[in-house]
Structure formats: structure tokens, C-alpha cells
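Trainee: Heads up, there are several structures right after this.
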Structure I
Amino acid sequence: MLAAIATAALSLPVETIGSRFGGIPRELPSPALPAFSFEKAKAVLPDAISFALLAAIESLLSAVVADGVAGTRHDSNQELIGQGIANVLAPLFGGIAATGAIARTATSLRNGADSPIAGVVHSVTLMLVLILLAPLAARIPLCALAAILFVVAWNMSDARHCLRMARTAPRADVIILLITFALTVLVDLVVAVNIGVILALLQFLRRMSATVDVVRQDGEPLRAELRARGWPEPPPGLAVYSIEGPLFFGAVDNLERALRQVGRDTRMLVIRLERVPFMDFTGIQALQEALHKLQQDKVRVLLCGANQRVLRKLVRAELVRRDESPPRYFGDLGLALAACAAPPADDSAASRCAV
């Protein structure tokens, strides 16, 4: 405001909001439907997706920082739904998409305003400034606004936190951060957000696939577990494998690689699924192909221990059938071992505890 007063009093030859944009209206805009066409929607869709991702990330990060200051816990779904409703309604009044920002939120929290009323008061104050002080605001020099934007950008960047994160974060995350930052500065924000999200997803898939393992269980650890649970000893020629982790498209190579190592002397194979939280279609298909290959090699394969979600998917994919005889699936490893010890014609007794 001091810059606006000095500009008006001294008639300084600088560009202002009024000279560049024709002033600021003193009344609230009337609601109106924006012009819409499928061609325009198709043209702006990639940018809209990028801005939506960026807005969601910015708002949730602001909410996390605000929780740390106020000692509260936010509802992420409520945060994003509220922001989405606001961004849908704002264009009806000539507004643009916005996000939750930590600058004014932190200022409110530091001054003891920790309820939604603070946001309402802030909005009303801005509306009164717009209506009552529009002529003076039109004389604000653009150079003063540029200085304010530089200060805001510097405060939002949190350079110390970024440097500390670059030193302590995993190397792959730091590389993704630097690539996204470089693309933002050198290319375009939309391109940077898209590339950053894709790189983050690929890194997440790589880490998830590394946590999935297919382990052959044998020796004393397996016998100790069987004795502790009162389960029968495995008959000769039987191998027990356990899939540990989600079986999804990024981890099917681990399954195929492990099952290729099944020895020629193996005539029966039990695959434990207790530690598989979920499967996708690619994982089910890979399991199906592995079972088909083993059956061609005259290896009898049984499944056991799947949770209800995984079991329903196996039944839906017809990898497990309720009326199958002899049954392929059993509720736990003990029932599967009992079925392996019995002749195939006697598996009807064990099928009571199958699917």
C-alpha cells in the first residue's frame, strides 16, 4: 500500500495493476457458465490433470505442515473433496483453480486461529478490500508485486529443508526431485509434474517388486513349524514354496524364476499364500501359467492359506473350483500336506476343508 500511495502522490512513471490490466472491478462477479466445447476440453485435459495432481499434492502437504504446527490431524478425503468443490464452483464466478497454501494458514495458526472460522474471516476481509480499496489497489506498482512474489516463493521453497532432504533422503528420491525441479525451471510446470509423477510411480513399483519373494521352505525351520502346529511331515518328493508379498505385475518375474528351479525329483508342490495380501490379474495369470507348466511336467500342485480377497479372485479366474476333485486348494498347509500324503482317490476327505 505504501508503494501505491507513493506512486499516486508522486506520479511515478511505473507500470501498475491499473495501467496493465485496466483496474480492479469494485463489485463481485455475477455467476455465468463458462464457454464449453469438446475440442476445448480435449485441448486442456493434459494440463488439467497436471494441475489437479499438483493441487492435491500442495494441499495435502500444507495440511500436514498445519497439523505439525497445530497438533491436529486432518482428513485427506475431506480436504480434497472440499478443494474439488471449490475449484468446480470458482469458474462460475470468473475464478481460477486454487490450492490450500501454507503461507496464510501458518500465519493464522501462529496468531491462535485454529478453526474454520479463520478461513471465513480471511475470505470476507479480502472481499472487503476488493470492494472498498479497489481504486488504491489499482495503483500498486507491478514491481512491488514482483518483490512480494519473490519473498513468498523463497519462503515457500524452504531452502534449508530442501538441502537437508537432499543430504538424507534416498538417492533415487533425490534424483527424481532434481529432475522435476530442473524440468520446472527449464521446460514447463506441466511437463515437470507429469514426468515427476511417472518417475515416482516407477520407483514405487521397483521398490514394491523388490519386497516380493518366493521362498522354498524346507529343512529344520519347516519341520519345527509343522511340529509346533501338529501338522504331518511332508512326504518324500514334496516341495513347499511360500509367496511373500503382493503378487502383481511388477513381481511375476520373481514367481517364474523361483518355480523354474523346482527339481526334477519333485512330484508334488505346495504353494503357500498366507502372506499374499492381494493379487492382480497379471499375477493370477502368471500363477496359472506356472501351474500349467508344472502339471505338464507331472508335478501335482496344491495351493493353501489364501485370504478371502485372494481366494475370491482365484475362484473367479477358475484357478480354484469349488467342485474340483481332487481339490487343488486347502485352508492351511496341514490339510494340503495331509492330501499329499493320501492317494489321489482319497482326497475327498480333505476336500471338506478346501474352498
Structure II
Amino acid sequence: MDTTLREGIQRWGVYFPFRVRREIVRYLAEIGIEEVELGVVGEERLHGLLLSCRRFPHPPTFSVWLRLRKEDIEKAARLPEVGFNLSVPVSELQIRRRLRLDPGTLLKKTEELISLAARYSPCVTLGLEDASRAEESFILQICRVSLAAGARRIRISDTLGLLHPLEVIRLVELLKKAFPETEVGFHGHNDFGLATANAVAALLGGADWVDVSVLGLGERAGIASLEEVLAYLYFRQKCQHYRLELLPKLSHYVAWQAGEVIPEFRPVVGRKLFYCESGLHVDGLKKAPELYEPFPPELLGLKRKFSLGAKSGRAALRALLKEWQLDCPEEKLGHLLREIRRRASELGRPLGPEEIKHLLDSLQQK
């Protein structure tokens, strides 16, 4: 489930107008994303966005986020055929200090409002906010009450990104065992850089859904990255119904609209991800790309590029001289390599074909 238009725009300074939101959903639909969380109930033009996006050739399922409040449910009820993702704090800290309720009162309120929501939505999700700091016994209790009241899905939220993959698997398995007929989702934040790993762990542990956003946009450090999770599923789990070749276009579009800069070596979509200078790797890649590439760069519109520098060795030098159609006598190869390493160290970067040709010409004139 992609939540770029709900969680993603919670990133400080990110604002997406209607036309941008619609374009993002169009990309997501073409990629094959199964569900899109369109936003928060009460947002301006949400109804228009829903109707507009339903006209796409193969639209995903749509859902909206709402608080556990009667007024939010009544607003969401005006949206046709959309999933309700209700958020309920479940940690003692959140219940008592933010909601100023006791657990028993929250259980009664949850039962009443889930029952109301189920009258209007084809899929009501109970979102367990701050589940990573909640008592498991209370999680099971509120899930039991909510499912009896009409909820169809449970969404674990690691609100502060505190869990590690083994803990995620354990929590998912706990819920799947307790409620085997219920869909389980996972929403994990990236505060310790574990969001993508935790999302993958949740799926491997039996979760039916994980939340992602383009470039991992979200509150603070964001959440699991759409492109990372999707690439893992495509290449490692053989979920090859997704149109992976559209990921770079979507990522760069969202980056541009959000004022983000995609690092050149960012996983999956970084422009220089397959640039290589290290001698051992260059030699291996020239023999067989799969030796040091996790997936073919061409599938994501990326390019392989080799350079020579301070980290290069003889085998890589020979291979690239041949590729660049440059001749160097074997007895001068060692000297050329030393000159390449020296020059690259001085410049603080690898050298390209023209620079290697200049060094080679200088060497041959001596």
C-alpha cells in the first residue's frame, strides 16, 4: 500500500497540489500498486481526487486515513467505496498522556466507532498506533473487540521506528496466529534506518500488506521506501507483475515536486549506482556482470560505467584499455597504472578515457 499522499506529505515542507497528487497516483496505478492511501479525511479536494483517479485504466484500491472520531467517520462516509484506515493509539503512554483515557474506556469507544465505520466502508482497518511500545495483551484485546465490531484488517504501526526485523516478524506472527482469517498490515518508520528491512520482514513473517512511500517520504526520517521494497519483491521474491521500469520516473518526479535531491548512489534509483572504479569489481564485471550486480541496471534505466583510478588493478586496466581501444605495451603497463593511481589521488576522483589516453600518450613519448 502506497501512502505517499498521506504519510509522505507529512514530511516537513512537502506540499503537493491536486495535479501532482493525481499524477503520482497515475504512476502508482501503472506500476501495479495494489492500494493507495489517498490522504486524510477532511483534506480539500479529496473527493475530487478519488473520482478522478478512479478513471485510470487499471485503478488500485483506494483508502483514506482518519482518527477514531465520529466526525471523521461521518466525513469519510461521503466518499464512495473507499477503505477506512482508523488510527488508534495502543501504548499506555499514548492512551493516558495524549488521549487522557484509560484502556477500558478506549476499548468501548473503539468498539462503538469501528461498528459505525463498518456501515459505510467495504474495508475498515484498525491502525495500531505506537504498537512497538504497547503491551501485547492489550493489542490482542483491542484487535478482538474491533474485529467483532466489523474491522477487516489490522495495521501494526511502528510509529517511532523502534522495532528490528525479528521483532516485526514475531509481532506479525502473533497476530496471524491469533486472528488467522484477518489481513495484517505493517507501517514502519525509518528513525534507525530499518524501515525497508522491517517491511520486508513483515511480509516474510506473513503480513498481507506493508506501507511504503516514494523515496520513503514521511514524518521525520520517513517510512519504508516504495522503490526499495518493490525492487526486493521483484528480484528476490519473483513478484514480477510490477512495472519496475517506471520507478525512476516516479521517483524523480516526486523528488522534484518535494524539493528533494536523490543521492547519486541511492539504492535502486541512484544515477551512479552502477558506476565502478575498484579493480577487483571492474575485472569481475567485465567477465560477468552478475558477479557484482544485484540486478541488471538496464531494467531501471540505469547505466553501467567503468573508470580507472587509485583503486584500479592490472586486470581492470587491461580490460578497459581494450574496451576503449587504447594500446599500451605490456612492459609499460605497470608504469601507466602507477601514473593513473597518482593522478587520481591528486584529483580526488577516477579518470575517464580521454584522461587515460593523455597519460598513455605522455608515457609513450618518453
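Read the figures in this text as sums done on the coordinates, not as results from a lab. If you're wondering where the values come from, they're calculated on a predicted model, not measured in any experiment. Cβ atoms are built from the backbone, for glycine too; each structure is taken alone.
Trainee: Which of the displayed structures (I, II) returns the greatest value of mean projected area of the Cα convex hull in nm² on calculation?
Mentor: Details: I: 27.8; II: 21.2.
Structure I gives the largest value of mean projected area of the Cα convex hull in nm² among I, II.
Trainee: Next question. Can you say which of I, II returns -18500 when helix-only ellipticity at 222 nm (-39500 (n - 2.57) for each DSSP H run of 4 or more, over all residues; to 500) is computed?
Mentor: Values: I: -18500; II: -13000.
For helix-only ellipticity at 222 nm (-39500 (n - 2.57) for each DSSP H run of 4 or more, over all residues; to 500), the value -18500 is produced by structure I.
Trainee: Given structures I, II, which gives the highest value for distance in nm of label points 7 Å out along Cα→Cβ at positions 218 and 274?
Mentor: Values: I: 2.0; II: 2.9.
Between I, II, the highest calculated value is found for II.
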